[in-house]
Structure I
Amino acid sequence: MTVDTEFMRERTYWPRLCVVQLAGAAEAAVIDAEAPGMDLAPLGRLLADPAVTKVFHAARQDVEIFLLLFGAVPGPLFDTQVAAMVAGYGDQIGYDQLVASLTGVEIDKAHRFSDWSARPLSPAQVAYAVADVTHLRTVYEKLRAQLEHEGRLGWVAEEMGALADPATYHSDPETLWERLKPRTANRRVLGMLRALVAWREREAQRIDIPRQRVLKDETLFEIAATQPATAEALARARGVSRGFAEGRAGAALLAVIAATQALHEAALPPAPTPRASGRPAPALVALLKVLLAAKCEAHHVAPRLVASADEIERLASEESSDIPALTGWRREVFGADALALKAGRIALGVEHRRIKLMPLPMS
């Protein structure tokens, strides 16, 4: 069964489900999730049926919506965007591009940014919604056949493990500050940023607006550094209006600042520690990126799926077992050769205008 959703999230924290599209071998359905009296419980049971594979394209946001709605991740899952990356169709290929590549059909994306909460839905919107799941079945069948022929279905199954884990969709407000990657070793400032980001996340959830509409990241950085104690001082921060500073939200934020200032040092986040081996040599990082590109070209798999830029930097300076490129099929494609290159057991050369791996004699 192929599945897609249309939702709105521009003005809310939580996604607002508007339409669900489903297609089987012989028929397709478009469900108006906002129709008065609509009972979506049968859909929840269908999505939970282990005998039915649920095929999505770029599944993460759709799966998050169903997890919030039904309390469980649909399963088993198959994501054609991930499968396309494994099959060599590039990094995060769009649905319309993939359909064109595999079926020759050009999809009209004019309704991609429709207001799906407006009613009634137009015939053109319904036709667009149906197309999103009918062509997806053909894409799935062709990708699955190719990957089965190449012995790579297991690679896709590994990737589906993360998508099927409910923890993938749960963010801990107390750890979200780490995503901002602050460039300071001041533990008091880091503790303040942690508290501010956690407060913003909970406030955004409470009033159901996007977190950046509560306070922008750069505003939180400034507040963490200046730590205002009064509404007047808070209002001087960029992005903070006087109405906000003097209102309920401002008072709550000032209370968070005061409570964080009172924390014992032991309760603050640890200062970031430099890697024991220091920053890797830029030339080594560049060489590993060349190796990654060459190996992915040879295996017809998207480089981004094998190793991120951050993982390449980590690999250049350490060999930790938690680096994804050193586990599973990624190790087979790239990780083992990356370690061999670092150890001086292989070198890179050029033959017929392509990168070639050359074993080196051991001294």
Structure II
Amino acid sequence: MKTINIDFLAAGCSTCCKHCYVNGGPGPLMPIGDVFACMEKLDEIGKYLEGEASITLDHEPFNHPQVGEIVHAAAQLTNITCYHHGMTTGLGLMRRKDREEAVGSYLDHGYRDFGITIHGSRAHHDEIVDRAGAYDTSVAAAGFLAQMGCKVQISLMLNRYFAQDADDISRLLDEVEPDDVWFANPIFTPHARMMRFEPYRADLKTLEAIRRYLPLWRQDEREITDTAYQNTIGAAAARLERMDLARLWAGEQDESYLSLHQDCRLYAGNSGAETRCLGDLRLLDPAETAQKINTMPGNRDYGAFYDAGGLPAREDVLKALAGLPSGLVYGDFESVLYRAFTDMGIPTKLLQKT
């Protein structure tokens, strides 16, 4: 049975990170009346959905002036739950005069986990997220959230700058004293904007440079090292020799993602990877819409956006892999394939909206 998640985008994002596939940027706001109408309609749809269904208040809810009302409405849903991922740039939060009340609205409903993402030193972080002052604001937000009694996590987004920024990262962790530290490596996905991150992608030399810092950053050195070497071009090619690529992409998936935009249009596919517009949510029939979602193929794995019948032969993929730098570190095996497919010019439906 599938799990279904709907990105509820009431406001835009405060940054436009080079590694992020989503539709970044401030964007418009969803009027609060539409927020309530969409919440009500989603709750009706939830009656007919098969499997576990949830919504995520995504992008940057703190950008919305009525975020407290939005969080409260989401917590009142009875047929669909609200999943709180908690990641924030801090920019929307720290510009608010009512930031205590805004965070309090989350705490009132049991949402106390929040996280910020760091990309290295102040200058390099601001460069990667395309926003001057973003680093200082994110750090200030982490401190404020901790003062409010929240559990604060830091996600370290691996890139080439980590080799020279390791001491700065360690000082930051000592300053913030987060409850948890995550280590993230952006995977490659076949989006035009993802190519902006390629010059920043870490390689094995980066890993060697930061290896001694990993225990200080609360990371398992062996686990990260093993993962990095397993996802080099050479390792991917070795696995591909033993793998049926068509079967990999044709496998049934048990997770479906949708996104609700600020204009109230509901799309199949995650934010930034929408493939089909189901229509204006306010006008959709709940039972019919639920039936469409129930019969929709899973799309958690971005391989779902490829036509399996148009996949290249294994030897063609191996040839493409051989032309890529062998020391690159990727987030997972399929990222290597995406990069090879993109370089080969294999068409994808990922950027096409209907």
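Computed from the coordinates by the stated procedures, all read-outs in this text should not be read as laboratory data. All values reported here derive from a predicted model rather than from experimental measurement. Cβ atoms are built from the backbone, for glycine too; each structure is taken alone.
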Legend entry - distance in nm of label points 7 Å out along Cα→Cβ at positions 35 and 299 from the coordinates reads 2.5; which among I, II: II
Legend entry - Test item: distance in nm of label points 7 Å out along Cα→Cβ at positions 27 and 219 calculated as 2.9, pick one of I, II: II
Legend entry - If helix-only ellipticity at 222 nm (-39500 (n - 2.57) for each DSSP H run of 4 or more, over all residues; to 500) is computed and equals -14000, the structure in I, II: I
Legend entry - Structure with the greatest value (metric percent of Cα pairs over 25 Å apart, set I, II): I
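One of I, II was used to calculate relative contact order in percent (Cα under 8 Å, 6 or more apart), giving 21; which?
It was calculated from structure II.
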Inset, instruction - Taking 5.7 as the value of mean projected area of the Cα convex hull in nm², for residues 131-202 alone derived from one of the structures shown (I, II), identify that structure. - result: II
Legend entry - Parent structure of the calculated result 0.95, given that FRET efficiency 1/(1 + (r/R0)^6) of positions 51 and 147 (r between Cβ atoms, R0 = 35 Å, to 0.05) is the read-out and I, II the choices: I
Legend entry - Read-out mean count of other Cβ atoms within 10 Å over residues 3-10, computed value 18.4, structure in I, II: I
